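Values quoted throughout were computed directly from the atomic coordinates according to the rules given, and no laboratory measurement underlies them. The structure displayed is predicted, hence computed values, not measured ones. Cβ atoms are built from the backbone, for glycine too; each structure is taken alone.
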Structure P
Amino acid sequence: MKEEIRKLLDSNITGYRIFKETGIQESTISRLRSEKKELGSLSLDTALKLHAFYEEHKNDIKPPQA
């Protein structure tokens, strides 16, 4: 699960889109992306929401463009 969440956070999907579909605050997503907040410190509820989002959109998830 952790690997899939990291792929989502490292993807081209915007924090705003994740927020709109999961209800997880953009600031939380931003802190996870910048690694100021560790994935291991997520609540189970937040981790499950991010994983469900990943599963629903995994065919759309692409690495960020350099």
Structure Q
Amino acid sequence: MAETMGYWEAFTSMVIVFSLTLPFIIYSHIQKVNEEMMDIERKLLRLKYKRKEAEAAQSSSAQDK
């Protein structure tokens, strides 16, 4: 690329390409992190629900005795 253009033109075109692709790279990374956070939140909610069920089962079995 630098052989057919001057150094400045090659540099400018690379900056333009990079500046056009950078927002998409950032957006995809944010989406990936957001999906991971949602997965963790779902797991946490499942664990809380299971804990509530276990506590309810323990309290009902303790009352049966």
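Structural remarks
- Read-out FRET efficiency 1/(1 + (r/R0)^6) of positions 14 and 30 (r between Cβ atoms, R0 = 25 Å, to 0.05), computed value 0.55, structure in P, Q: Q
- Source structure (of P, Q) for distance in nm of label points 7 Å out along Cα→Cβ at positions 22 and 46, computed value 1.0: P
- Rg/Rh (Cα atoms, Kirkwood Rh) - structure with the largest value, from P, Q: Q
- With mean count of other Cβ atoms within 10 Å over residues 6-13 derived as 16.5, matching label from P, Q: P
- Computed -16500 for helix-only ellipticity at 222 nm (-39500 (n - 2.57) for each DSSP H run of 4 or more, over all residues; to 500) - originating structure among P, Q: P
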